[in-house]
Structure I
Amino acid sequence: MAFTRAAHARNLVGPIIRSTYRITCVNAEAVPHQGAVVIVCDWNNIAAPAVLKAALPRPVHVWADGPAGVPGPLMSVTGDLAMPVTRLGLDVVSRATRMLEDGEAVAAIGVADLGYALARSGAPVLPVHIHAPTTKRPTDPPTRKADISVIVGDLQPCPEYVNVAPATRASVREAGEWARQVLVDSASSTARETERPHDQ
């Protein structure tokens, strides 16, 4: 059911967002067509969930905390998950983990509890960087017709030391730190590629 909602959201939201912004997706072929994958994204903006759905080549559940999760409970309509503001998000973490165990794609934005889902599922991590015009507040979407680049990094398999059963506090912590480092390293690599002079 959640997958169906994510697929419908991609089909409905995608054309609207692509007509609103000029979106370019680089290295989209790195997104696996099937199977569990955690997409870690470094753009925590209210428009991030919709941009990811429009740009990536498969249905994605967005698991968000912070500005990207502002719509809150309304996100469940599209198969997405927003961390609650006033109580622990244990139910949301469990749902994200089940989605991964069912072989679905989950995009995490600003999520502090990602380590548990990774340690339980052993899903690979795919870093994604979004370059968009700066807004006054992260709860403000970019202006209409803004250029937005979605840059997909390289898929990273989950290390064996992270994917242990049962998940422990140490493995959860290590999984979260590993995913954070994957995103940081990918951002540095992407920046170097951008700065490298092109061959004449």
Structure II
Amino acid sequence: MLPLMLDVTQTPIAVIGNGFAAAQRLNTLRSSGAQNITTFATAPESRVSELSGGQLYDRLPAQKDFEATKFRIVYVCDIDEEATQKIVSWAHEIGAFTNVHDRQDQCDFHMPAILRRGHLQVTVSTDGKVAGLSRILRDFLGDKMFGPEWAKRVDDLGASRAEWVSQKLPFDDLKSRVEKYVKEKGWLKSL
């Protein structure tokens, strides 16, 4: 697996499912800034309805939905096998990446456990093998290493780095200045 950070703010995304797994994906997407999410749910739980942002269809998607919207990312959660196969096929026909909850063999990508501290994101993944372990490790890192103070630290260092970039410093100088800043602040001593 190759870890990537994607700008999902305008990416067309489909979430298909009724319950907890679909709500988790919607919550993660919303907290990542995704705004172009279409949700399909035949019997949505209240949290799915709340997080859908008004783009909720009370049905499963049809092939025409994929052709019209050109989803780039598709999440399938707790849908029967026959419907899942069709959905994955339609998604692949338009070049979308798919994630099928608890079906590693059906996934083009896996969701890491995400720890957010402002613009700092620390992710933990087991490549889909043991999602529960990823969450345990994420929580450990959040409790023991990366507290809420890291949000301001990233903002402060980001402002300094932006100033250094505006001075057109070479990459090696930028790297050295970031390392010196972190060392002088003593941020890693407690870790």
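A value of 2.8 for distance in nm of label points 7 Å out along Cα→Cβ at positions 52 and 92, calculated from one of I, II, originates in structure II. Ranked by distance in nm of label points 7 Å out along Cα→Cβ at positions 20 and 172, structures I, II are led by II, which has the greatest value.
Given a value of 27 for relative contact order in percent (Cα under 8 Å, 6 or more apart), point me to the structure among I, II it was derived from.
I
Computing helix-only ellipticity at 222 nm (-39500 (n - 2.57) for each DSSP H run of 4 or more, over all residues; to 500) across structures I, II gives -12000 for structure I. Given a value of 126 for volume of the Cα convex hull per residue in Å³, point me to the structure among I, II it was derived from. Going label by label, the one that fits is I.
FYI, it's all coordinate maths here, none of it is from the lab. All values derive from a computational prediction rather than experimental measurement. Cβ atoms are built from the backbone, for glycine too; each structure is taken alone.
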